[in-house]
Structure P
Amino acid sequence: MKKDLISIYDLAREEIEALLQKAAELKEMQRQHRPYRPLEGHTLAMVFEKPSTRTRVSFEVGMYHLGGHALFLNPQDTHLARGEAIADTARVLSRYADGIMIRTFDQERVEDMARFASIPVINGLSDQLHPCQILSDIFTIGEHRGGCDGLKVAYVGDGNNVANSWINGALRLGFDLRLACPPGYEPDKKILSRAQREGSSQIILTHDQKEAVEGAHVINTDVWASMGQEGERAERIKAFQGYQVNAELIQGARADVIVMHCLPAHRGEEITDEVMDGPHSVVFDQAENRLHVQKAILALLMGTGERNEQGR
């Protein structure tokens, strides 16, 4: 039976831990220049309806490292731009490729792609969720903190796809999460209430950024206006004043706090140069780890031997 990666919510803790362990192994193998090519002869179809730097490069380079080939599909180069049904595209790509990564706007398009494809589908980003990013962030926390157990994680800014996926991550791994978002820009209510209802950890939403970061081991942020929200930029800049991760704000966290940003950053808005380039920042470790975690995702979902090893 095929396995998709649509949401962290769909994963068991054991699956997340196996994925992170695989990422650590692949990172070490790359450091030692040891070849590992379980996807020799495999192809990943990458459907991009939103632009990307890290997602495209990490998946494309990752497939190359694993011995496979990644095919970039811009909507203007396919019939998706002319209204072809996502179900038909999913069925056709399943005849050509061994996996699909889709980066799009509506979460329903990701779910439809997975529903109609007979090959693994990976959510490279939707307006609702960004699971690959948060899995990479959790891996980065593990490198710097030895894991997420017992940690207080803060998120300051827009209650967007990144915030929603942090909520799912906290639900599955059990760390405390505090989110500070301006009124009217909170995370998805259903995702938040589900996590608060089902989880054993504290997942708290506040409008007070100082309250959120107090005693935090980790602080996260993201841009105030995501792709597709450019028309709201002026309104959002006004609403998000005070929700900046700066030197004053991080003084309320632990002295050894690490600061994260999924990039791209609008320096001087949601984060200052002083913090992003400072000693607390692990932003570029995060960016690098997208490659290693996504290689693990590809190997585990698309590699026949890997799936058999995991009992899939």
Structure Q
Amino acid sequence: MKQNIIVICGPTASGKTALSIELAKKINGEIISADSMQIYKDMNIGTAKITKEEMQGIKHYLIDIVSPEERFSVAEFKQKAEDAIEEIIKKRKTPIIAGGTGLYVNSLIYNIKYNDIKIDEQYRNFLEQRVQNEGLDSLYNEACEIDSQSMKIISKNDKKRILRVLEIYHQTGKTKSQLEKESRAEKPKYNYIVYGINWNREELYKKINARVDIMIKQGLVQEVQTILKKYKNFPTAMQGLGYKEVVEYLKNEITQDEMIEKIKMETRRYAKRQMTWFRKIDNIKWIEGNNKLQNNINTILEDINSEKQEKKKEI
């Protein structure tokens, strides 16, 4: 009988953190973060990283584990997440995956086996130079011709993932979507029960706008200044939402008001892409974000109990 693993996913600002903590209290769980930015040390405000107080004594994994100067792949996430799952199970507790990075979630629930594709620094530099000379749109269009399937969920502004699609094809001769299809042959080791938090779009956008205003008041600009002084290289970290816009502001490329509006706009766009991604997950169970938290907890608990009863019948 496969071990149940609970997954809480949804767009940014949807309430994943609060829901996962309350659920962990009820089911003796521990939480594994599936957020590609909260892995970075010192990047706290712009990632809405959970604080020790907010954890309420619930252990969290895969937060603050990487320097902003380091690259961190989906394959590395999958390995570390599976190690954490095993550690939690050995404690006789229930693992809860919580986060909004679709690639991270999919790597676990579909047991995607990633080929060990190393970064070709020379080719990466070549692509970066092309971005400077031709503009990102040119490389986006090229990536769409090569791998239209993968590019359906990649924004025109997402330089990191656009370049990755081109790199994978350059190094393997296969598209990213082709490799992912080949990698799903082996079924997952665990029984992943996936819950998505759904919001009315207008309500969610209001929450996003309010969160950005709070981040600015908390000192997002100062956080970025501190990081820029502390670290020299930012292969991935400074491409994160909120951070790249602040860098533009610090370079006097945009005004403060333009920076704030740009962060809000890009975050809303990101939330829309997240929802598109999560809607494609097989058998995802949707819960409404505007419900009372306890109501959603009760819904999940009833569902878990129902799953247990079904398994007993099978046995």
Structure R
Amino acid sequence: MKHLLKLGDLSREEIYSILNLADQLKYERKNGIRKDYLKGKTLGMIFQKSSTRTRVSFEVGMYELGGYALFLSNRDLQIGRGEPVEDTARVLSRYLDGIMIRTFEQKEVEDFAKYGSVPVINALTDYCHPCQVLADLMTIREYKGSLKGLKMCFIGDGNNMANSLMVGALKTGMSFSIACPENYRPDAALTAWAQGEEFKGRFTLTSSCEEAAKDADVIYTDVWASMGEEGEKEIRAKAFQGYQVNEKLMSLAKPDAMVLHCLPAHRGEEITADVFEAHAEEIFDEAENRLHAQKAVLCKLMK
């Protein structure tokens, strides 16, 4: 494991290894055990999309591991004025021990890894969000004891979250069902991969929320209009009518089903306030676990 560009690059064993280390690091933090695993290491954090959880969790994570995190926005980099990615990657690699990027195009993250000489972490692109899904898997395992054999259901836009959840769930032995409007389906290549022989019977793509949610152990949703899609808000509000996690939908899942949301949540749109608050402990444990899962990734790549 040289980089974390997308979950599809990782084996099942590598994913579980990250989750196991995340559990260990969470235990150490909860018990006041401080170990400077990344003493003297510096992480450059490039943000072309703003964030609450990503910035705070990575910055705190590096501090707790004994390292230093450097925040870099478009205004701080020549890349915002037209310097090629390949040049920026080579320059930053001379100064830093690792690079974290939160941006739009997946190709930009891939190019940083190609031309740079230090580990690169994808902290979100329009294509995928591997750091979030590692935290999601960690949370599900905390609550359910294991991942294999569980059914995860995703309701809503077939976006970067849907793409990464599909890969993470299937690779760790879960079943995955997704309900979304026909024009908002997940990546076609990933869908074809999920429909292959390796996962036969463990993947369902449908436009029916009821079909997707039936007997689910985990119900997951995300906003209807992701960052950069705000201009489509009215169009998407019409397209996603009925794609809401509510009490009626939850009645189709297993009685002890979890609800997860990557946040921020728009109560009354993709999820009702009642369901959100009923599962708030799970959702905010999930948010906390971004810190622990990312610390594990940082240790795997930079230690």
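Values quoted throughout were computed directly from the atomic coordinates according to the rules given, and no laboratory measurement underlies them. None of these values were measured; they are calculated from a predicted model. Cβ atoms are built from the backbone, for glycine too; each structure is taken alone.
Say we calculate distance in nm of label points 7 Å out along Cα→Cβ at positions 151 and 215 for every structure; which of P, Q, R gives the highest result?
Going through P, Q, R one by one, distance in nm of label points 7 Å out along Cα→Cβ at positions 151 and 215 peaks for structure Q.
If distance in nm of label points 7 Å out along Cα→Cβ at positions 7 and 39 is computed to be 1.7, which of P, Q, R is the source?
Q
Identify the structure, out of P, Q, R, from whose coordinates FRET efficiency 1/(1 + (r/R0)^6) of positions 71 and 183 (r between Cβ atoms, R0 = 41 Å, to 0.05) was calculated to give 1.00. Please list the in-between numbers first.
Numbers: P: 0.40; Q: 1.00; R: 0.65.
Considering all the candidates, the number was obtained from Q.
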